[in-house]
Structure P
Amino acid sequence: MDRIIVNGGTPLNGQIPISGAKNACLTLMPAALLSEEPLTLTNAPRLSDIRTMTELLESLGCEVAALQDGRVLVIGTEKISNHTADYDIVRKMRASILVLGPMLARDGHAVVSLPGGCAIGARPVDIHLSGLEALGADLDLRDGYVHAKAPKGLIGATYELPFASVGATENLLMAATLAKGTTVLKNVAREPEIVDLAECLRAMGAQIEGEGTPTMTVEGVDRLHGATHQVVTDRIELGTYMIAPVITGGEVELLGGRRDLVGAFSDKLEAAGAVITETPNGLVVSRKNGIKPVDVTTEVHPGFPTDLQAQMMALLCFADGTSVLEEKIFENRFMHAPELMRMGADIEVHGGHATVNGVKSLKGAPVMATDLRASISLILAGLAAEGETVVSRVYHLDRGYEHVVRKLSACGAKIERISE
């Protein structure tokens with residue numbers, strides 16, 4: 001099993017290119033199931049989750065071609081030849097549930113295993129299912145699978161999500177594009193990935209209004225056609241690398257970065273002492289003086305992203321004072337705290353709150369990644385710690401960050417990946 005070794009204490013200077021968004025690409029790929037014509041996605045990230053989604057789509061009858069070293073994906077689904085998404089594939093990644101809505105909308109039936117992914121909380125799929133039922137689907141849960149039928153097709157309806165779930169919004173939006181009549185989805189997620197999906201579906205011929213607002217309206221069409229769409233910049237990778245020059249010192253330009261993708265996060269980062277400047281090529285980030293304490297509450301977009309909470313905690317370990325982080329999205333997302341404490345961090349966790357008392361320095365130590373975002377938070381901490389930090393179980397990292405070692409090394413970080 002691979003490990004990443006970090007020798008801290010080196011300020012970072014240089015440029016880091018930001019990849020296409022993993023969470024956007026994983027949503028756009030199942031959209032290919034909605035059309036008999038190919039969907040071409042450019043600016044695709046090269047990650048293990050993308051390979052898993054490719055494997056899943058191919059198992060359903062899609063033909064997936066990765067061009068330009070994987071940066072371009074051409075997905076053709078002339079016919080869905082298999083309507084069962086098996087547990088062996090779905091268990092690897094939660095986004096697999098996103099094939100349910102498109103298959104049901106196009107062919108009227110689907111069998112999808114309940115999904116897996118990072119162990120950061122229950123993350124139930126009940127909103128996906130109740131929304132599809134509102135559109136006329138007949139659902140039966142048995143043996144760990146969702147058996148869905150809509151033999152006469154889905155029917156447009158008004159449905160209000162009890163929680164602004166990103167995944168449920170994506171699944172219902174895709175399903176509604178081929179439903180008969182008008183679908184009104186209320187209290188939907190407003191993340192940039194939702195807007196990106198809507199733009200892609202519209203390019204395929206869907207009639208959608210309201211993306212980026214709490215209410216979306218979809219006029220169902222008989223069929224969708226092929227299209228070419230560029231995957232939006234990965235705002236979580238962007239936010240992660242924005243922290244790097246703040247926690248270590250130095251100045252880094254994030255190529256392709258856009259402040260509008262990380263507005264609430266940028267505000268908190270500036271409050272902690274960062275200097276963020278927009279350039280024609282992206283964002284330049286540096287640090288004024290020391291790191292200041294700030295309080296952070298994770299919220300649905302446009303609030304502070306839960307996927308940047310672990311990285312922010314690593315930064316606040318070095319703050320001159322006490323910070324409080326409140327996790328309101330996932331109930332089990334402070335598993336990185338004990339690992340940071342192994343490095344000398346002063347953190348107290350009580351339920352959904354973590355109190356971080358800043359310390360002057362952290363010491364390198366052997367630590368273990370527990371999930372995707374925790375893994376990168378430990379690397380960030382290691383970049384600023386004294387001595388050597390060894391991060392194990394870094395296979396989590398491969399699900400969401402492309403060429404971490406290469407990107408950080410290019411800015412002067414002393415970091416390497418070791419295969420056992």
Structure Q
Amino acid sequence: MDSIWIRGGNKLNGEIPISGAKNAALTLMPCALLTEDKLTLTNLPRLADVDTFGHLLNQLGVSTSVAGVKKGEFGRRMTLHAGELASTVAPYDMVRRMRASVLVLGPMLARAGEATVSLPGGCAIGDRPIDLHLKVLESMGAEIELAAGYVKATAPKGRLSGGDYSFPVVSVGATENALMAAVLASGRTQLFNAAREPEIVDLCNLLVAMGAKISGIGSAHLIIDGVEGLHGTTYEVMPDRIEAGSYACAAGITGGSISLIGARPDDMCATLNALAQAGLMIEFHDRGIKVSADGKLRPLALSTAPFPGFATDMQAQFMAMLCMAQGQSYLEETIFENRYMHVPELRRMSASVDIHGRSAIVHGVDGLTGASVMATDLRASMSLVLAGLAAEGETEVLRVYHLDRGYERLEEKLSAVGATIERRSSG
């Protein structure tokens with residue numbers, strides 16, 4: 001099994017190209033199910049999760065073809081074609097590998113009038129039920145049956161109808177499923193308290209490019225007027241704001257300076273504000289964002305929240321960086337209840353972190369020390385890499401398949417800015 005080996009202590013300086021967003025890609029790919037035409041996505045990141053989702057779509061009858069990529073280039077161009085659906089069943093064997101697989105539910109139901117999807121798997125970061133996905137589909141007339149670990153959804157008349165639904169809590173995935181279902185429904189659908197993440201905006205923009213009618217894009221009130229059919233298009237996946245934030249933390253924890261090429265400031269306001277409060281210098285230029293650390297990091301008080309708040313997907317990386325701050329930092333995790341699994345591993349590297357329920361107190365230390373550590377989920381993995389970049393001595397991060405789910409060619413990007421890092425195989 002592969003591991004990531006790091007010798008810490010290098011200041012990172014240079015440029016890192018930001019790949020297409022994983023969370024956007026996994027939302028855009030199932031849109032191929034909504035049309036008989038071809039959908040081409042560009043800037044698609046080369047990640048294990050993207051490949052897994054592609055295999056799931058293949059089982060449903062979607063053909064996928066990838067254009068060749070030149071050496072040194074990032075991102076891919078994939079054409080997806082669902083001329084005719086071969087199946088409306090997403091089996092457990094595929095869905096258990098990745099929670100995002102549940103996003104085939106809405107588009108299959110919209111196009112075929114039925115969908116059977118296994119209850120999902122994914123990162124072990126707490127209970128993430130799909131009840132809101134099902135309730136919003138029911139508001140559009142879907143009939144839902146749960147049996148033997150599967151969700152079976154049907155549209156009694158073969159087509160969903162418009163409906164109004166107010167989310168009791170903000171849910172990114174449920175908003176995405178609802179959007180893809182509503183665009184082919186008869187009549188108007190209104191979604192209240194909808195998620196506003198940039199990836200939701202990216203999904204809306206793609207659907208509009210395919211012929212959907214959506215208003216209120218970027219707000220918590222989305223209005224979708226159903227159409228008879230959608231057409232194909234070519235669309236570029238947005239840059240990954242979480243990857244950009246992660247590499248910004250790499251600059252902070254190593255005292256370096258990194259230009260995040262292609263990063264979009266408007267998608268990262270909460271992250272950039274937190275970096276600035278921690279003492280980093282943020283500069284905007286025509287190619288992206290430059291993040292520089294000059295002097296000791298300052299402690300922070302952060303609480304995760306739905307967009308435009310501080311992203312839960314950035315909590316672990318900031319915790320690693322704040323281990324090197326002067327003073328105590330306070331973190332509160334409000335989205336998922338089990339997202340501090342990286343803490344015991346950080347402690348193995350001499351970090352000082354106290355956990356109290358959903359709150360964490362990070363006591364800044366003078367330095368971290370290298371150790372063998374084990375990744376537990378995608379963002380926890382990155383926090384351990386960040387700690388390793390700053391630690392004295394050698395760090396080995398095990399279970400790197402988590403990293404491969406969300407960071408395209410991590411070692412190559414970090415090596416290019418001065419990190420001593422490599423992937424090693426145990427056999």
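A short reminder: the numbers here are calculations on the coordinates, not readings from a lab. This one's a predicted model, so the numbers in the text were calculated from it and none came from an experiment. Cβ atoms are built from the backbone, for glycine too; each structure is taken alone.
Some notes on this structure:
- Parent structure of the calculated result 13.5, given that mean count of other Cβ atoms within 10 Å over residues 346-353 is the read-out and P, Q the choices: P
- When mean count of other Cβ atoms within 10 Å over residues 90-97 is calculated for each of P, Q, the greatest value falls to P.
- Comparison of P, Q - label where FRET efficiency 1/(1 + (r/R0)^6) of positions 18 and 82 (r between Cβ atoms, R0 = 35 Å, to 0.05) is highest: Q
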